[in-house]
Structures are given as C-alpha cells and as structure tokens.
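Take a look at the structures below.
No lab work stands behind these numbers, since they all come straight from the coordinates. These figures come from a predicted structure and were not determined experimentally. Cβ atoms are built from the backbone, for glycine too; each structure is taken alone.
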Structure I
Amino acid sequence: MNADLGVERSYYVATANPFEPAAPLIGEARADVVVIGGGYTGLHAALNAAERGFSVILLEAGRIGWGASGRNGGQMIPGWRKGASELIAHYGVAMAKTLFRLALEARALTLAAIEARAIACDLRANGHLIAAAKPADLVRMHHESRALANVMDYHHARVLGREETRAKLDSPSFWGGLLDAGGGHVHPLNYALGLANAARGAGVTLHEHSPALSIDTRKGVLVRTSAGAVRARYGVLACDALLQGLEPRIAGRIMPVANYLVATTPLEGPRSYIADDLAVSDSRFVVKYFRFSADGRLIFGGGERYTRAPPSDIPAFVRPYLARVFPQLAEVRIDYAWGGLVSITMSRLPHVGRMGDVFFAHGYSGQGVLIPALAGKVLAEAMAGTAERFDVLASIAPPEFPGGAALRSPLYVLGMLWYALRDRL
C-alpha cells in the first residue's frame, strides 16, 4: 500500500542512522507476546512487554520504521487531535482532565525514551505553533488557551497576535497562532530505529520482511507468515493504516489516507523563515505542516488528494501548497519527495482495545509521534494484568465509519471535499 510513494527515496532514509537488518521469520517460533508492526506503537509495546519479563517476537512486513512512523512530519504535538475545549465539551471536566494528563504522559515517555536510550534523532523541544488560517480560528485559539490554563492547569500555551506570529513565521498567510512550548520535532525514522535497537537490547526478537497473513485466536494466538508462524499467549496489532484485511473487525474504525512531503535543498538562514526552530502546522482541516531539518532543509507536508493513487510527480504536487505559505520559496529546489498512508478515525481520537488475547492501538489522526509511547505502555500494562489506563483509552473508541470498511472511502472523499471547500471559503 506504500508502493510508488518514494519512501525509499525520502530525506529520512537518506539520513538514517546505521541499523542492522533483521532476518525474516523462517519456521515456527514461540513467545509470550507476538507484535505485528515495526512502527512506534509496536516497538513501544514490544519494549515495554520485554521490560516486564515477557518474551517478545516482533514481525514487520517491510523494514522497521518504514511505515507512517518513519516518514511523517516529525512533529511532536502535545495533547490529542481534539483540543482541551472539545474534550471538556464531549466528555466533561473530569474525564477530559484524565485524558489530557495521559497525553502529557505520552510526551514525557517519548522524551524519556530518547534520553534514556541516547537516541540520536535530532530532537528539538522548542515548541509547536498552530498558525491561524482564518480570524475565526484565532478566536477559538483564545478559548483553547483559557481551557488549557484554567481547567487543565497547563500554562505552556499562549496565543500570538498577527505581528508576533509573523515574527516567528515569515509567511503572509496567517492571522495569529497558538504557541505550545511543550511541542517540538524529531527525525522520525531515526527515532523509530533507536526504539528498535532498544527493543533488541531488551531481548525482543525482530523479523523484517515478514508480513502477517493470518491471526488465529482459538488456542492462544497463532500468527502465520509466508515462511513461518509464531505461537504466543498474547498478540499486539500495531499496523495502523497498513492493517489492510488482516483484522476485518476493526478495519472499519480507521481510514487510511495519503499524505505527501518534500524536503528542500538546505537554505541559508533557516531561522529567518521559522524562528526558534519551531514545528508549525496550520489550523485548516486539511492541514499543512512544516519545520526545518537539522541541516537546514524545509520539510513541508500538505496537499489534498482523495484517492490512494499517488500523484505522478510528488514535488510538483506539493510545491503549490508550499508556495502559498512561503511565496519567497516558490522556486526553491526540492531534493527529496515522498508520501505514504496514515490513519484517521471518525472522532480523531485513537482506537485502542482488545479482541480476546489480541490487543491493538491505531488511528492517531495526526498525533502519531507522541501518543504511541503511551499506547505501547498501556498495552503492556494490560497484558500484565493492570488494565485501568487501558480501559480509559478503550472507552473513547471511535465509531465505525458509515458503511464500514466497504463504504468508508467514497463517503470520506465526499466529506473531505466539503471540508476542503470550507477551508478555501
């Protein structure tokens, strides 16, 4: 499903840290836990389970980190896709505060993993700016900052006016912004590879190029690949948008969508475009997101496309969106371009749960750099018999897309066309 999207030609692969390949699974193996998926969720779940004393085998269909975890924008955005105001309105104050505390724990767990494992992933914890695309968005940002401070006791976010935003972001496109000092960005693939090395060090057996073909839960968990099988007490599904038909019972809760990114040639004076090495996204429903790499390249993601078929020319597809944000870079050279699938949910909150002895977490809806650290820990807690936090996350399970997996795509296209029109208006 990531074919022809240029993942192997991405900036992240070109600047990846050395990583010893893992051999494919051949023959039958046994473990306490079998994890399917070598992205952030699977790696955190495997690492946490191994540290609790479980024997763990992880199966990755392709290469470790080459799914959404290793090709995303690298933006570390505290919280959930629903802001504090929305959480309060939907769940009430008590539950909203519980969820927000869990999201802050996800951030703390991510930073702790990077520090404790000495993961070289170009970590920049300088803040994240949501740029207001419309005046009405700025009004909502004031409401959100008050909810964060007064209800969540979170005092790290503040609203910027138009002039202060322009001082942070050299773009004429925005009316202001919400700056969260708790945000930041990373090299996403190197973060994933660092987690994989940590998992190996904790005793996890990794197998690349070993796609799971079926899961049998009649007697424990049996996962079959083309060349072998793993028998385990517990299973973890961590496939996100690449779940495909492996587990139809949950496929209808997530929608795979394509996103596309480019990396420019290194620019002189990158801080003149984005001050303080911030990560930035805009407030549109069809989000644009951008930041600078450690070597001064603008990494820019954005663009509306409502089919899985990739554009024939990704740089040409993304360039107009980049030029609208940074007109002065309309003709900048693009050195790398790539894309891939991520998953969203109807509620934009993740889908965490279990089916018998198989646990799963996916559908991060744009918040997939920080939240997986929490998800992986909570899944391991539940396998070890402590399910209170797991139950909290399971209780916010998103509804199935109308029509389930069969009809979600055409209905999603109609919905996105409406939101794209609303963004333009």
Structure II
Amino acid sequence: MFTIITGAQFGDEGKGKIVDMLASQYDIVARFQGGDNAGHTVVAEGKTYKLHLIPSGVLFDARLLIGPGTVMNPKILMDEISMLADNGVEVTPTKLGIDAKTSIIMPYHIALDSLRESKRSVKIGTTSRGIGFAYVDKVGRDEVQMADLADKSRLLRKIEEIAPHKEAAIEELGGDPGIARSGLDEYLEIGKKLKPYITDVSKEINLALKQGKNVLAEGAQGTHLDIIHGTQKFVTSSSTVAGSACASLGVGPKKVERVIGVIKAYITRVGEGPLPTEQKNEVGEHLREKGGEFGTTTGRPRRCGWFDLPLAGKSVNLNGYTCMALTKLDVLTGLDILKLCTGYELEGKQLDYPPELSDDVARCKPVYIDLPGWHEDITEAGSFPDIPENARLYVELLEELMGVHIAYVSVGPGRKQTFMK
C-alpha cells in the first residue's frame, strides 16, 4: 500500500505527529520534498524530537528514505543523527537511505538566500536556509548532488564550474564572494560518513510495493505553500501537494491508495502572505499561546486565525484526500464562541472558493458562522464520544462541509493523545 500525507494549510499542521502515529504500520517512510526549512515535532515517552530532514517515523522499525526531490543541508542531517544517537536512537545506513540525486545545500545557497531576502522591498519571510537557491540550481542543472558529496574529484570539478557564477552573484548582492568556495573540506568529510547511506529511492520503493510492503510518503510545509498552486509569491520552493510525491519519489500515480490530509482545528501561518481569517486580537493570542504556535525551525511566532473552509476546500481538490486528520482541537478549549469561515466577500461578491491571485486573497473579507465553544478539558479524551458535545459538533460540521471523512482527531501533543474518529 502506498500512502501520501500532506499538510492541508500553510504547514505546521502536525504532520510529524500523525506520521509517527501511523509509522508502525509501514515498512518504509519516505520524505519527498522540501529541506530543513520544515520542522516536524514528535513527542514520545516524555521526549520531544524536533526533526527537519529525517522522516518522522524514525522511532519505529521502518526504513527511512530521503528522496531526490528534497534539498539537504548535510550539516543539519549530521546534527539530527547525533541528536537521535544521544537519545538512544541509532540512525545507521540500514535505517536511513539518501537518494544519490538528492540536491545538497551549499554555503553559497545560504548566503544568496539571506542576501536576496534583505534586498527585497516586499519580504517573502524565507527562513534564509538556502532552500530556494538550491532548487534554482536543481532546475538550472547546476546542482551538487549527494553522489558528488561522496566523491572528492566529482565535487571539486563541479565547484570549479559553478563557483565563478556564485562569486559574481554574491558580490553583486554585497556579500563576500569567498563564500562560494568555503566549507568544502567539512562537506567532504561529511560525504565520507554519508556514502554508505546512498541509495536509489525510486527502485527501493517500487520493489517494496511489488513485494506487498507498505510505504508512507511524508511531505513538508503545507498545500498553500506549494510553488505552483500556493499563495504566490509567499510560498516555499517545491511542490507540496500529493501529486508531487509520485514525481519526486519516482512512483507511478496508479500505485497510490491513500492520501491523508493533516489540518488544524484553526489555521496558522509563518512569515508573510495572505491569511484572511487572521486574528490580531485576544483570540489570536489564545491560539498562539495555548497551541505553542512558534516555528519549529525559526522560533518565529505564527500568525493565527479561525478555520478557513474555502482554503480547506481547495486543499481537498489539489490533493484528492481520501481522509483527514484534525489536530489541535484542544487549543479551542476555553473560547465561548467559535467562528468558522464558510466563504469570502470580495468586491461585493460572495465566494466559496479562494481567488487564484494572492493579491485578491489578501483583499477577501471572511464570512463567518458562529458556533458554541466548550470549556471542558479534552486532553485526556481517549475516544470521540469522550469529548464534549460542542466539540463533537464542531468536528462533524468540518467533516460535512469539507466533504472528506475525518479519520483521526488529536487533542494534545503526546503520542497517546490522538484517536480514531
């Protein structure tokens, strides 16, 4: 069985928690896009693991794969491997495989990212980790790949070809051109250590599926940060929707059996870009503080707002979800009235679907319905009937309006605080 999990909002929906919950059912967990700009938090046995590159199923026996559609900072990966080892989790080449074609984030990518963002009159809100510039080089066929990192002569040949262009670009933006050739010795040392991890991810996954094994494809960020279909230009640098898993991992779409969307009971966004239901008030503060809405990667406070049904509906269309997981329902506890955005008003017209252009989305005024809240603590609930009636009605209404079954409900960060609906 081939299953794909993606975020249905702007990222930070709790995908890591859901992948961790499901990983025991899968033989392979594969990361298919993004880089260490993403952060997946897994809480298990009283410990919190903040992962950026290693797939969230690391605490189980599954084989973990980093696919060629990702961009990887090898220093960050080594830090994660060390962090896990310190916590008793050994990530050996038997446990983790990295595709030979995975793009490597070089020091010049990080420099260019930071310099370019500083020059923008309208900020994107990039994490300045070099993700976008690594993808530019992938598309421009000037990338350094995992296979190059493990072969000194190949890497040096590529750098000799690439470096003059990077030096000129960095200098033009006011940076130090010496960065273009920096860090090579450290990268080569890491390459020696990672060489045993190199594999052909597409071949592994297709062989596993032929053998009747279960494969879970894990995405990063969220649907509305998709480079094509998201709220341009305030998006990430890769395709975050479910179809991208097939292209990025090299698996035919006919092999997909399940597509699970992860969605919060409210909505958040990090960085710039439209967020029609954003609450810059006490409600927003309630959601941020109670939900711990601070970026896993950057620590930046997330912008918070009410659940946005038009955006959710577009996510359903873009991903073809077969079911969904609703997270952070407990964060709504304590609010007397809940508001649910069922549509927008734009230039006197009523819309039930987001306009295509980001500028128009930013001008949309949300149309709300009011729903009764609840004050009972639900973090100890072990099943759907255990939560208060108003909480059940809220979940059931979301399910009805989205037109997709909500299969899982999460009421806290712990592994045991998620149950089947």
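Each of the structures I, II was assessed by relative contact order in percent (Cα under 8 Å, 6 or more apart); the largest value belongs to I.
Match the computed value 4.6 of distance in nm of label points 7 Å out along Cα→Cβ at positions 22 and 174 to one of the structures I, II, and report its label. That value comes from structure II. The value 39, 17, 15 for semi-axes √(5λ) of the Cα gyration tensor in Å, for residues 206-357 alone was derived from one model only; which of I, II is it? Structure I accounts for this read-out. The greatest value of distance in nm of label points 7 Å out along Cα→Cβ at positions 126 and 166 among structures I, II is that of I. The value 1.09 for Rg/Rh (Cα atoms, Kirkwood Rh), for residues 30-109 alone was derived from one model only; which of I, II is it? It must be structure I, since only it matches.
Matching task: 0.20 is the computed value of FRET efficiency 1/(1 + (r/R0)^6) of positions 230 and 366 (r between Cβ atoms, R0 = 25 Å, to 0.05). Pick the structure from I, II. Numbers along the way, then the final one.
On the way: I: 0.20; II: 0.85.
Of the structures listed, the value fits I.
Comparing distance in nm of label points 7 Å out along Cα→Cβ at positions 254 and 350 across structures I, II, the highest value is found for II.
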